[in-house]
Structure P
Amino acid sequence: MSASNYVEDNVINSTLRGAAYPVPSGVYVALFTADPTDAGVTANEVQASVWPSYARQDAAAGGAISSGWTAPADGVSSNAKTIEFPANDGAGTVPVTHFALFDAASGGNMLFHAPLESAKNIEVGDVMAFAIGSIVVTAT
C-alpha cells in the first residue's frame, strides 16, 4: 500500500519541522476503476452515475476511529472490521481495480492507496467487501 503525497508531506512536516500532524476524524475506504496515484486523483473513483448506492465506507463503522484498525506492530496495521459496500444497483458491471483510504466520506485527502490483488467486476446485485485483516497498511 502506498502513502499519498498528503501523508508523506505531513510526516515530514511533523517529524522534521515540528508541525502538528492533522488527525482525521474518520478513515473511509473508496473504490476505484484505475490507479488514483500518490496525488490522490479521484476522477477514477466509482461514481453514483454507474453505481447509485456507492459511497465510501467508514472503516470504524461509526465507532471511534481506532476501532477500525488494529494497533500497529512494527509499522503494520490492518482493518479490524469487515468493510462492506452496498450492492451494485446500477445498470451494468463496474470494474474495480484499486482502493484507497480517505480522511472524509467525500472529498477530503487520500491517505493510502493500493491495487486490489485481482481486479473485480462488480455485477449488478454484487456486494464488494473486505474481510477483517485484508487491508494492510505498512509504514515504509
Structure Q
Amino acid sequence: MKDWSIEFYEDEAGKRPVKSWMDSLSDIKREAAIAAIQIILKRQGVELSNTKWMKPLGGSLFEFRIRHTGPQISRMYGLSGYEGRNLKLGLVLRIFLAFEGERVIILLGAYDKGRKDSARNQQKQIEISRKRLTERKERS
C-alpha cells in the first residue's frame, strides 16, 4: 500500500494556518504532531476513521487526535527515531482534515485541547475548518 500524500490547506494569500499553528507549538508538541502525521496519518489515511486516532465529524470533515509524544508513537509502530524526548506528557492535540480522492489529505485547522479545552473553542475550530474546506472546493 502506498502512503497518502499530505497537503496543508493554503488560503488565497498563500498562508498555511495549520503549518503556522504547528510552528507555534513547543518542541515536544510539534514533534508529536509531526510524528503522528508522518508515522500514522500518512500511512493509514482514511483507514483511521472510527479508531482512537480519528473521528468523523460529518460533511467529509475528520478530527485527527494526537495523545502521544513522538517517541511513544515511534515505539507503538516499531520504529526508531524521535528518541530525544520521552516524557510523560498529557497531549491532546487536534487536527481537522478531509480526504480528497484516494491520495491527498487536506489539513484544515487545529488546536491544542490541553491548553484551551472548551466545547465552544472546539466548535469554533470545527466551523473554521468547514469554512476552509468549502473555500478550497470552490477554488478548485
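So log10 I(q)/I(0) by the Debye sum over Cα atoms at q = 0.20, 0.21 Å⁻¹, for residues 15-78 alone, computed for just one structure, reads -0.84, -0.91; which one of P, Q is that? Going label by label, the one that fits is Q. Given 50, 27, 25 as the derived value for Cα extents along the principal axes in Å, which of the supplied structures P, Q does it correspond to? Clearly, the read-out refers to P.
Each of P, Q could give distance in nm of label points 7 Å out along Cα→Cβ at positions 63 and 119, but the derived value 1.2 comes from Q. Which of P, Q yields -3000 for helix-only ellipticity at 222 nm (-39500 (n - 2.57) for each DSSP H run of 4 or more, over all residues; to 500), as computed? Matching structure: P. Taking FRET efficiency 1/(1 + (r/R0)^6) of positions 23 and 103 (r between Cβ atoms, R0 = 25 Å, to 0.05) as the criterion, the highest value among P, Q goes to P. Looking across P, Q, the calculation of Rg/Rh (Cα atoms, Kirkwood Rh), for residues 55-94 alone that yields 1.12 traces back to Q. If relative contact order in percent (Cα under 8 Å, 6 or more apart) computes to 26, which of P, Q did it come from? Answer for the origin of the read-out: Q. Structures P, Q were compared on distance in nm of label points 7 Å out along Cα→Cβ at positions 31 and 111, and the highest value belongs to Q.
Laboratory data are not the source of any read-out in this text; all were calculated from the coordinates shown. Being a predicted model, the structure only gives us computed values, none of them experimental. Cβ atoms are built from the backbone, for glycine too; each structure is taken alone.
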